[in-house]
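Visitor: Down below are the structures I want you to see.
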Structure 1
Amino acid sequence: MSNLFGSHDNEPHTSNIAGRLNWLRAGVLGANDGIVSVAATVVGVAGVTNSPTPILVAGVAAVVGGAVSMALGEYVSVSSQRDSQRALIEKERLELATDPDGELAELTGLYRAKGLSTATAEQVALELTAHDALSAHLSAELNISQHEEANPWQAAYASAAAFTVGAILPLLAILLPPAEWRIPMTFLAVLLALALTGTLSAAIGGSSKTTSATRLVIGGALALAATYGIGTALGASGVI
């Protein structure tokens, strides 16, 4: 049944739904990065030694270093995005203050380009300008909202948390089992987790779950095999 706004109950029409989906997708991808990078580190060390101490030290270092790196990268990226957004908002606000007629004509033209007749486009532009000129121009011209500013700290915390959650799995998988089961259990746990994150990522993005999961599983298996092979070769060569 449609509500009074004409939308259906199963169709989200909130203004920040795309942002929420992006955050969810970023969380899944962050967890995936934690799984693969930490798993590759610990199996590489395990290829050299069965001693749990160096494996634990390398694993913890990979978790901490990776989480900090992810957080810093997200903070810098989102801060730049926020600064650009603020600059665009201020530019639009200045243009509205100095040339309101020109901005009204521009907004009318934008709606005409969307397929509205000249009369309808003029009426829409007039009504939106009277209601909130700045929001109308930001939405029509730039597809941004002055009320949905990106938060770099939130992005940093979320990225670090997602990475850490994903990274804990391979760390536990290689430390808890007996020595002879460490590598097989880590491979199994990591590949199952990658299949899950691939499925979730595809579900969020609306793409093929099988294709997404298969790509991640194959990529993760190659990464684990490569690092374990290198670690084993270095250990056998006597270099380490």
Structure 2
Amino acid sequence: MTRSERRREPATRLFGVVPAQSSLVDLLGREIVSGAFEEGAVLPNEAAMRERFGISRTALREAYSKLTAKGLVTARPKVGTSIRPRSQWNMLDHDVLAWHLQTVPADDIATDLYAMRRMIEPSAAQLAATMRTDADLLSIDNALAAMNRYATEDAALVEADFSFHVAILTATQNPFITAFSSLIRAAMLSVFEMSWRGAEVIKDHRLMQHELVAVAIRDCQPDLARQRMEELLDESIEDARSVSAAHSERFDD
């Protein structure tokens, strides 16, 4: 069974994300990302779309222009506006990412983000262990202290966890690596929230794992920093998946 065939809960339901008041671009973007239109499918003609939404020709064309800029659609003479292959979508665009959080199954988002993080963050921790400055160590320690201080306050804990990982990326002294987290902040926060919910009964252990990563970086042990980050990510994704699976089972019942 493929992902598109599985009926799992979108991040909206699992995280309680409430979309802001929708514009035409938001409405169409969510429909496209949710799979309401297949890749390559031609959208209904202009007259049908204007009647459906009660909009002007100008408003529709402006919406299509924005969706085109995000890589979701393309317009061809005598053919119309069609859906581009998903591989060509600008997944790091803020709106495209938000539409995924609102429509795509939460466990799919967690799995995809984990795969990317697994490629980047262990290597970043390894590099940080050799490149970090005193200021970087202070940022890592402050974030770690905040995680422990807000261990019982879900929202604050998630923010502190995000700051911890950003501090490590920043410690690589590589601006391209550092930019990674800011590009997908919303998705990372959502998955962090899910991971901590799954780790509720072993929260102390997860906090200790973060501490071990920090210690390896502080002690200039790059290989150990990489290993400990890998362990942290591998166990955290299982926490996220357990929450998604349990929530989906209740929803199915």
Structure 3
Amino acid sequence: MAVIFYMKKGDYIMAQYDSYTPYAAGVGSIESVNTLFRKVYQYMALGLILTSLTAWITVASPAMIRFFYGSRAPLIIAAIAELGLVFYLSATIAKHDASTSLLLFGLYSVLNGITISCVLLVYTQESVYTAFLSTAGMFSAMSLYAMYTKRDITAWGSFLHMGLWGLIIAMVINIFLGSSTAETVISVMGIIIFMGLTAYDTAKIKSIAESSGMNDDEAIGKVAVIGALALYLDFINLFLYLIKLFGKRRD
């Protein structure tokens, strides 16, 4: 499910960045680049915290477990609301102020916590911790690589998005095949693709920050929300594929 949620992002990030060209006043300074990235990672961390807390609260409450997992309807409604919210956020972010955009991102993170809370029910606590720490390490490595490499990582975009569509098609086909081998291959593909997307999205944020002189706090705040959403989705999907591949299920 999460990989499908990633697709609503697609390439709208670049389009949304371009909508802030009125704020541009030349090449961005190192200080403006650092300011943007601080906000991006702060917002992303906030989203991950909200998702983690929501997932934990959901599975810690017998009443919430019965409500969301007693029948499929509540969880389906939450998933539809989540998807609708992120479409709405991506389409209307230019109309909102930065605080409203951040609030919507926070709401999306809470809804995502509900929809992926099943991970805590299916896999052991040790597996969840290990997968999370592994994700944090891999995400940090790819993000740092994108920040400091001299290679043009933004050129990876077409290849990575083609791979993402291929991944989704393979997932749909395997729903009918039910092949455990195919499931393993899909998980490996997912890890590779989202590692690449982590570097790609980081490089794109860096490129935008360097090519535009965004000195307006409101513009920086909005772009930071978009960047945080992109990297948040990279992190979540990488985590889900890692735990699917290496996680130990509860007895």
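Visitor: A value of 18.9 was derived for mean count of other Cβ atoms within 10 Å over residues 39-46; which structure in 1, 2, 3 was it taken from?
Guide: The correct label is 3.
Visitor: Computing percent of Cα pairs over 29 Å apart gives 39 for which of 1, 2, 3?
Guide: It was calculated from structure 2.
Values quoted throughout were computed directly from the atomic coordinates according to the rules given, and no laboratory measurement underlies them. A quick note: this is a predicted structure, and the numbers were derived from the prediction, not measured. Cβ atoms are built from the backbone, for glycine too; each structure is taken alone.
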